[in-house]
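Take a look at the structures listed below.
All of the numbers you see were taken from the coordinates with simple rules; none came from a lab. Keep in mind it's a predicted model, so treat the numbers as computed, not measured. Cβ atoms are built from the backbone, for glycine too; each structure is taken alone.
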Structure P
Amino acid sequence: MVRLVSARTSLLPITFALLACAPADRAPAPPPEARPAAGDDDMAPDNPLFHDSPLPYRVPDYATIRPEHFRPAFEKGMAEHLAEIRAITATDEPPTFDNTIVALERSGLLLGRVEDVFGSLSGTVSDDAIQAIERDMAPRLSAHYDTIALDGSLFARVEAVYEARDALADPEAKRLVEIVYERFVRAGAKLDDDAKTRMKALNARLSELTTAFSQNLLKATEARAVFVERKEDLAGLSEADLATLAAAAKKAGKEGGYLITLQNTTRHPLQSKLENRALRKRLFEASANRAIEENTPIIREIVALRAEKAAMLGYPTWAHYRLAPNMAKTPQAVFDMLGELAPQIVAKVRDEARAIEGAMRKDGIRGPVQPWDWLFYAEKVRADRYDVDADAVRPYFELERVLHDGLFYAMNQLFGIRFEERTDLPVYHPDVRTFEVFDADGTPIGLFYADYFARDGKRGGAWMNAIVGQSKLLGRKPVVVNCLNIPKPPQGQPALLTLDEVQTMFHEMGHAVHGLFSDVTYPSLAGTNVPRDYVEFPSQFEEDWAIDPEVLGHYAKHHETGAPIPEDLLARMREADRWNKGFDSLEYIEAALLDMAFHSLPYEGGGADVDDPAAFEAEALEKYGVRHPAVPPRYRSSYFAHVFAGGYSAGYYAYLWTEVLAADAFAFLRERGGLTRENGDAIRAAILSKGNTVDPKAMYTAFRGGEPSVQPLLVRRGLVPAAGGKRTGTKKKTGRR
């Protein structure tokens with residue numbers, strides 16, 4: 001996922017996205033103009049953040065950056081940014097594209113650099129010092145960007161250029177003007193002075209709340225890890241699993257036992273293996289009930305303030321506000337899409353539940369399947385029907401081979417690019433690896449960081465960040481990072497992956513090449529700066545190559561013997577992958593509908609209050625006909641960081657929306673020869689290099705030659721059989737969403 005791409009949604013470098021922020025009882029900080037400019041003492045020449053990095057690709061010099069550098073760098077960055085904005089508005093020259101829009105693109109470069117470097121650390125090596133900076137700076141950054149977005153003189157110049165945009169000969173320039181103007185309007189530039197004051201207060205408070213939510217969740221996820229003293233209670237786990245859990249316990253100061261750390265989702269992969277039903281229940285409850293007490297009041301306030309903000313800007317609900325610039329455009333379009341799929345998904349789940357309850361009866365367990373039973377008995381059914389043991393597959397998915405002979409191989413076959421590891425550049429953690437990326441003709445493209453292992457201080461899930469964004473205007477080549485949370489094996493042992501983890505690597509590489517192949521002039525339009533319900537399309541497209549026969553045959557080899565994965569095991573694995581698609585689809589669609597339900601509440605004077613988020617969840621799922629007692633949402637509200645701390649509010653549906661495009665595009669290219677340079681070059685030229693320089697719908701239809709079909713999605717998720725019994729792809733897996 002992106003940001004889930006970068007945490008920043010650029011307006012130039014103007015960031016209207018809310019950044020993380022301070023505790024709920026902290027008053028908003030005064031706006032930047034009320035603070036003194038950074039003094040000489042703050043601008044010590046040894047602060048590496050004050051200047052562009054001298055390293056290749058302007059990559060941050062993580063070896064010299066310390067937490068104490070950030071506050072003075074943020075201060076200086078805000079002061080410089082405001083001075084640059086004042087220079088734009090102070091000129092007597094009539095507003096033009098160059099002296100207004102391009103000047104905005106060039107403004108705030110120091111602040112943007114500091115934000116990007118800090119963002120690369122706050123989600124990966126967070127500690128008390130990083131979190132304190134986050135709490136302190138986010139309300140101030142919110143106020144800073146509000147000062148710019150609500151500057152009447154600046155907006156008047158932007159509006160003048162917008163009204164004359166048809167005179168621009170360059171389509172990219174015209175697109176930039178339209179997007180900049182829209183973002184100013186959506187930020188409140190047309191509000192009166194009193195409303196602007198209220199908007200600033202709302203944004204400051206929301207920034208505090210989203211950071212508090214995120215930090216509460218990180219602490220609760222770590223605190224609710226399940227400690228197990230006796231090895232016999234972990235029956236069903238492999239020796240590799242046990243070694244990983246023992247290493248986690250030792251690291252946490254609980255040597256002699258086993259520690260099961262929680263995932264970001266409700267489900268946990270070990271629920272499919274643990275034979276101890278009581279322990280499965282304990283693990284489920286630890287996951288599903290985390291951060292409820294801490295985050296419930298935060299959710300109530302976030303929902304109310306977002307509804308108020310939307311009403312101030314003329315929208316019926318927050319969902320209407322958020323969806324207006326997206327491909328979907330309206331909440332009804334999202335509800336229509338989810339509603340069309342829900343009956344088929346629910347029917348599939350009922351069929352799966354009957355099979356699972358049959359397997360439970362063989363173990364002497366009567367009654368309906370419980371949430372902590374589903375994954376365990378789903379695997380029993382899978383093994384019984386298809387004779388596939390997940391642990392028998394993992395030895396063929398060793399991380400190094402998947403990376404080099406799978407992921408990098410596929411990218412080379414599609415795009416002609418190659419990855420060369422570098423060990424001379426500093427990284428923010430020893431687990432991070434650096435690769436320079438070269439085009440087919442040897443031209444350097446950018447840098448790719450791989451940060452694959454879970455650790456304390458790293459948030460859950462998987463994502464891509466752009467640490468340095470591409471821009472021809474600024475002379476920048478991209479630096480991107482892929483982050484996953486694969487359990488790190490004990491020293492000296494190989495990292496053996498699940499198929500899901502393999503596909504997650506391919507998924508995040510889809511975001512990475514979207515950033516690496518960006519070939520645009522203006523930073524606001526570069527790479528993954530596209531609508532939420534388009535940004536996941538390239539990533540979901542790439543993940544299907546993980547099980548393409550040619551790619552799979554190149555990397556799926558036993559980590560000890562080098563023997564290829566047996567054909568019969570591979571065939572059974574493919575058949576087995578069709579099983580349990582109803583569960584996978586339902587837990588996702590439940591979460592998507594919860595997001596839409598929370599954010600479709602209208603503002604009615606006092607706000608869109610949600611007295612009891614847990615009760616609201618149950619009522620919403622019942623209302624939309626998707627509630628199932630054994631299939632909880634992928635995220636309950638108290639740990640739904642995508643929508644209450646990240647950038648996906650009223651946007652979690654986007655994974656399914658873009659999966660329609662991804663499945664359609666993959667099927668289309670398979671019909672044209674599959675894994676070929678011709679196909680790779682076609683999607684690179686039409687999609688991956690364009691950023692947001694073209695309307696996404698027009699971009700896709702030009703590439704595809706027409707509207708996408710939903711049929712490949714239904715096949716991809718196993719909801720309908722493929723023509724001729726062949727599949728065109730695989731589902732969107734958990735761990736990314």
Structure Q
Amino acid sequence: MRVRELSVDPQVVQQLEGEGLDQLYPPQEDAIHAGVLEGKNLVLASPTASGKTLVAELCILKHILEKNGKAIYLAPLRALASEKFKDFQRFSSIKKPSGSPVRVGVSTGDYDSSDPWLGRYDIIVSTNEKADSLLRHRAPWMNELSLVVADEIHLLTEHERGPTLEVVLTRLTEINPNIQVLALSATVRNAEELGEWLRAGSVTTEWRPVPLKEGIYHDGQLQFRDGSSRIIPSGTKTPVLDIALEVLATGGQALIFTETRRSAVEMGRKASVAVKPRLSKIEDRSLNTIAERVLSSGEKTRLSEALAGQISAGAGFHHAGLTGTHRGIVETSFRDGRIKILAATPTLAAGVNLPARTVVISSYERFESGHGRYPISVLEYKQFCGRAGRPKYDKYGESVLIARNQDEADWLMENYVLAQPEKLWSKLAVETILRPHVLATIAAGYAKTEEGLYTFFGRTFYAHQYGPRMIKGKIGEVLKFLAGQEMVEEDGRELAATKFGKRVSELYIDPMSAVILRDGLYNRAKKMTDFSLLHLISKTPDLAPRPRPRGSEFDKLGVLAASHSDEFMGEVPNQFEDPIAYDEFLSQLKATLVLTDWTNEFSEDQILETRKVEPGDLLRLVQGTEWLVFAAQELGRLFGHKDLLGPMEMLRVRVAKGVKPELVKLVSLDGVGRVRARMLYGAGLKSIDDIKERSLTELTSIPSIGPSLAKKIKEQAGGLIKAEEWEKAKSTKPAETEQQQVVLTDYEDAE
């Protein structure tokens with residue numbers, strides 16, 4: 001089927017043909033024949049790069065241009081939401097019947113808002129969690145949605161993300177009974193069962209634009225599923241690297257999945273040594289430029305220096321410990337073919353579009369604290385395989401598992417290469433997971449009785465798979481907890497959220513976190529300090545996972561606990577009576593120390609060196625803590641702790657910006673973060689009034705502050721700038737200083 005044969009607005013055909021699209025892929029045709037453009041619900045399970053996004057785009061534009069509808073696109077990760085938002089913006093050239101252009105909005109943060117401004121947009125891109133938050137706030141525009149696209153629907157089976165996606169889809173179909181549902185995934189074994197739940201048809205296909213060859217490496221040879229094989233020259237004594245270099249020699253790129261971050265960095269280092277001699281002078285210059293961008297983006301750390309060094313040699317690594325800026329540089333450079341071999345942790349397979357000729361899975365096992373080593377699921381393996389093969393560049397893609405002996409090679413072939421992925425199973429009915437969703441259902445008024453609550457959860461995927469009776473008992477336990485903690489009031493079978501329960505739901509925090517914060521504020525420490533508040537925050541389940549202590553840290557943290565004994569809100573577990581609780585306490589204490597270091601203006605590299613916490617993890621810890629301090633403020637306000645509101649606001653800003661108390665006012669200025677604020681303070685500009693009185697020339701004399709920024713800062717401070725003063729400042733400061741500002745960008749600005 002050709003694009004021009006589609007029953008869509010001529011503008012859409014013109015747009016797609018202008019992008020070089022003429023013929024539909026088979027999975028796209030199957031989706032059309034299944035009635036997706038006629039408003040029918042559909043589960044589309046087809047391999048990566050087989051054209052699922054185009055099907056979504058056609059449906060979205062059909063609703064907007066022909067049905068006066070509105071669409072929401074659900075993505076599991078902020079990075080993926082941002083990627084889709086940029087992709088969809090190209091439709092702004094298309095005009096609606098009213099003459100106005102198609103508008104695209106994105107929302108992934110601030111869980112304490114209904115974002116009414118999103119109502120002005122036709123396409124809203126959101127993470128699953130943000131959509132859940134918007135539903136809790138009963139955003140009025142969500143009642144206008146006529147289409148929901150759920151990307152990566154296989155994540156329903158994940159313990160962490162699955163339940164939220166499940167509840168969001170259940171809620172959207174409840175408040176909009178006629179909404180069209182389009183669920184997308186590369187791998188869904190039980191697509192028909194999922195379709196039954198969503199009242200949808202299903203299309204399942206293994207067709208790929210680039211054929212996939214799955215194989216096993218053992219003893220110098222690759223053996224593929226189709227019976228073909230080839231010898232891999234051994235040059236490095238590292239099979240994974242030998243395979244990658246053989247691919248590189250034929251003009252391809254290799255993506256190596258490693259088990260840990262440390263092994264990703266080490267594999268990237270080995271790859272860089274091997275790739276460097278193979279680079280041309282042009283490639284060498286281009287990679288050096290990219291490496292310089294890494295070093296000039298955000299604060300320089302040992303991790304960023306290692307990454308820059310590897311990139312300059314044509315290799316690199318990718319994991320969650322990198323800052324968002326650095327991950328973006330790596331992804332773009334790999335897509336452009338600059339980086340030849342990339343070592344990555346499994347997080348990369350969770351949605352970021354980064355294909356390679358060959359995907360090498362260095363280990364099929366994972367280590368989980370408390371559980372030891374265990375094999376990955378077939379579903380996860382198939383997700384890795386999906387990254388193999390670059391459309392328009394490769395005639396085929398390869399995925400390779402590494403075997404240590406022939407028995408293991410046979411086992412891998414049978415249990416992964418020839419195996420079917422596991423069925424998707426709902427993970428909703430775990431009490432700790434159900435808790436926030438039950439509370440939200442009551443607090444937002446979606447259920448006003450026990451029967452209404454059971455009816456709603458009876459529509460979930462869990463109830464579809466196991467029957468509504470199975471979840472009913474779990475809900476009863478949750479209600480008992482919520483009522484006991486005074487978040488829900490029961491009058492007979494009628495239910496209502498208390499002010500406490502409603503605020504907890506709106507703040508999008510775990511009810512257990514709210515209980516810990518509430519009780520901590522009531523049972524204050526003998527010596528109430530910022531350390532006390534940070535440790536209280538670190539105890540909440542919302543801050544997990546926390547940085548784990550290593551080696552000698554255990555003893556040091558034990559000594560520290562004794563010296564801060566009067567600052568803790570609550571009892572310290574006994575090391576010998578409850579060793580598991582004590583280990584958890586030490587992990588909380590380490591998180592508290594990391595945050596204390598950050599608010600005392602320790603650099604990223606100092607924190608990496610002394611606490612072994614990488615920049616990306618530090619960012620997540622900082623962002624999570626800032627939100628929980630805000631939540632603690634809101635609960636403090638609710639329960640009358642007026643004396644704590646000021647100190648908590650000061651702490652919130654210090655956590656957000658990473659500064660000592662004297663810089664809090666300065667970092668309120670746009671363009672001024674922790675680095676520039678300290679420079680201003682060191683130059684004698686200790687207040688907003690000091691800045692207001694200084695000339696632009698004096699401001700531009702401070703390193704990292706050019707004329708434009710100086711003007712912006714002074715205007716915010718309320719200072720007047722005369723034309724001659726502006727001209728003098730521009731002529732005094734060298735132009736390159738504006739470029740240097742990127743180097744000294746503050747931690748939070750770099751994200």
Structure R
Amino acid sequence: MADDVQSLTEAEAADELARLAKLLAAANKAYHADDAPEISDAEYDELKRRNAAIEARFPSLKRADSPSDQVGAAPATGFQKITHSVPMLSLANAFSDEDVREFDASVRKYLGLASDAALEFTAEPKIDGLSLALRYEHGKLVSAATRGDGNTGENVTANARTIADIPTQLTDAPDLLEVRGEVYMSHADFEALNARQAQAGEKTFANPRNAAAGSLRQLDASVTAKRPLRYFAYAWGSLSAPLADTQKGAIDRLAALGFQINPLTALCDGPEAMIAHYALIEEQRATLGYDIDGVVYKVDDLTLQGRLGFRSTTPRWAIAHKFPAELAWTRLEGIDIQVGRTGALSPVARLQPVTVGGVVVSNATLHNEDYIAGLGGDGQPIRGGKDIRVGDWVQVYRAGDVIPKVADVDLSKRPEGAEPFVFPDRCPECDSPAIREAGDAVRRCTGGLICPAQAVEKLKHFVSRAAFDIEGLGAKQAEQFFEDGWVREPADIFELEAHYGSGLQQLKNREGWGDKSAANLFAAIAEKRRIDFNRLLFGLGIRHLGESAAKDLARHFPDWSALASTVDQATTEQARDDAGRAALDVSPAWSELLAIDGVGRTLVSSLIQAFSNEDERASFERLVALLDIQPLEAAATDSPVAGKTVVFTGTLEKMTRAEAKARAEVLGAKVSGSVSAKTDLVVAGPGAGSKAKKAADLGIETLDEDGWLALIGEA
């Protein structure tokens with residue numbers, strides 16, 4: 001994001017600094033005050049770096065509310081405030097080994113030390129929790145305050161007293177001692193807390209940091225007392241007498257006073273030793289039992305710390321070496337095989353839980369059997385040809401909302417006797433043969449609807465938003481009805497009221513349902529008997545038949561019978577072709593299907609396979625007999641947006657996003673979810689963010705909702 005800073009004009013830079021100030025202020029509030037982060041640490045760090053780069057190029061444009069001068073966020077209402085006698089500052093960040101070397105060089109330059117002069121640093125894990133300052137007077141805990149905005153924090157003294165790691169009375173301590181550290185929650189305690197929260201129907205937490213922050217900042221201390229919070233001490237504020245002459249000595253003194261300190265804290269004699277300790281800590285990250293997001297280096301000599309002093313918001317004598325936000329190493333504890341709605345056997349890695357990109361990751365996709373064996377889609381080695389085995393130490397990565405994946409294997413840590421993984425050739429759900437066709441990277445169950453995994457996944461797809469979207473019947477309810485034997489295929493949904501609307505076994509008598517909710521569900525199901533042809537086709541869950549192709553087929557064929565008849569004819573033509581008596585591309589049904597824009601040979605083959613499977617075809621026909629299928633309105637070819645690619649972003653106020661998308665498609669436009677060089681038009685409502693900015697960067701025409709309605713003649 002900082003790469004284009006050199007090309008900004010002064011006016012553009014001022015606008016960008018205003019945008020960044022707003023974004024970062026909101027991010028600080030969400031993270032520090034609300035305990036509900038809205039962006040990842042990596043995104044936050046990148047925004048901060050971009051802001052700093054622009055300010056460095058245009059110093060005169062630095063704002064009064066510059067994020068460079070901000071620490072945390074203002075304390076939330078609901079707590080009394082405590083002013084820190086010594087500000088609680090943040091740390092500058094290092095993201096590479098070279099940054100660490102530059103930190104060492106900058107310290108030496110400031111102090112006038114030669115490059116070979118002795119200079120020691122402490123290196124300790126950076127705990128991912130909530131900063132807390134504890135004030136002791138004459139050995140007694142008198143107050144506890146969160147960081148807040150660095151100058152003023154929240155008074156959480158009553159809550160802090162409930163944490164076992166925080167002594168309420170000290171012996172042989174300075175008359176005034178302010179201890180600083182981090183409140184956190186262990187992985188095991190986090191999992192147990194989330195299980196209790198879910199069982200009680202209460203909010204669960206995304207990660208241990210959020211859980212710890214939310215627990216410490218309870219207005220009712222009795223709630224905090226029930227939460228398993230821990231505390232590591234690593235610094236101090238106000239003192240009536242020094243703790244020691246060095247950082248390491250002071251930390252050891254805190255341990256002697258009864259505080260928990262991190263056992264991985266070590267002395268390092270220079271940047272190479274610091275980097276080596278960073279690697280050691282990163283290697284142990286997944287097995288520590290609590291979250292860390294980097295390593296903090298501090299000049300050990302406290303006299304030198306005093307000489308180095310502070311910048312506006314960070315000390316010159318310390319820096320945080322952050323882990324790559326989307327990477328982590330952990331143990332592969334098992335490989336499970338899941339069966340999807342198309343019969344695909346998908347391997348899933350069961351991992352020792354580790355936090356990656358702000359999310360606790362315990363599972364990761366392994367793609368297919370070739371990927372496990374160390375082969376790519378082209379048959380060439382990946383990961384240097386290293387296969388993946390149960391017990392391996394693996395590197396997991398996660399970018400944005402993408403499903404976590406395994407990127408690498410550390411063979412030096414492979415357990416003795418670890419066996420290569422043998423991919424099953426039979427379905428783990430129904431024991432039908434699982435075959436891998438030529439050219440397919442995936443092995444598939446041949447059981448069809450007799451396979452319970454495929455059946456339930458097809459039901460969940462059928463009720464999804466882009467398919468039938470039945471109010472009150474989501475994936476969870478569909479799965480429960482399947483397990484109870486009430487719904488085995490889509491047609492059963494439309495007979496649910498007839499079977500379970502009266503009599504002894506009624507829906508209203510089930511746990512979680514009542515007269516009103518049951519009646520509402522039956523009404524919602526009845527409403528969806530009238531369905532657009534394309535939604536029906538997409539809802540069938542036929543392999544390769546996505547939303548776009550379903551619309552293409554629905555625009556071409558007037559009704560179900562016409563489509564079924566053509567596919568049946570194509571099936572006959574394929575059989576003849578297999579016998580060498582016809583050429584598919586020129587046979588009537590195949591050529592008709594292939595002439596439809598968006599339909600190719602792969603989809604035609606998939607349609608033939610689904611329609612010629614007796615059980616699946618019978619299921620389709622039972623469903624169709626219960627529905628009132630509506631033809632899809634033909635797309636216009638002469639509208640102002642015909643043939644154009646449109647992106648909707650932000651909040652639409654005069655129609656829903658689904659309505660806008662449907663209207664655009666009727667007018668012949670293609671609606672995309674992302675902005676690219678191929679985008680012709682962006683419709684941006686209030687709250688439009690990165691997509692609107694990208695459109696501006698690419699010079700793509702952008703309209704507000706009123707402008708869009710005027711363009712299509714509906715203003």
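A value of 38.8 for mean projected area of the Cα convex hull in nm², calculated from one of P, Q, R, originates in structure R.
Suppose you compute FRET efficiency 1/(1 + (r/R0)^6) of positions 382 and 630 (r between Cβ atoms, R0 = 41 Å, to 0.05) for every structure in P, Q, R: which one lands on 0.55? The structure behind it is Q.
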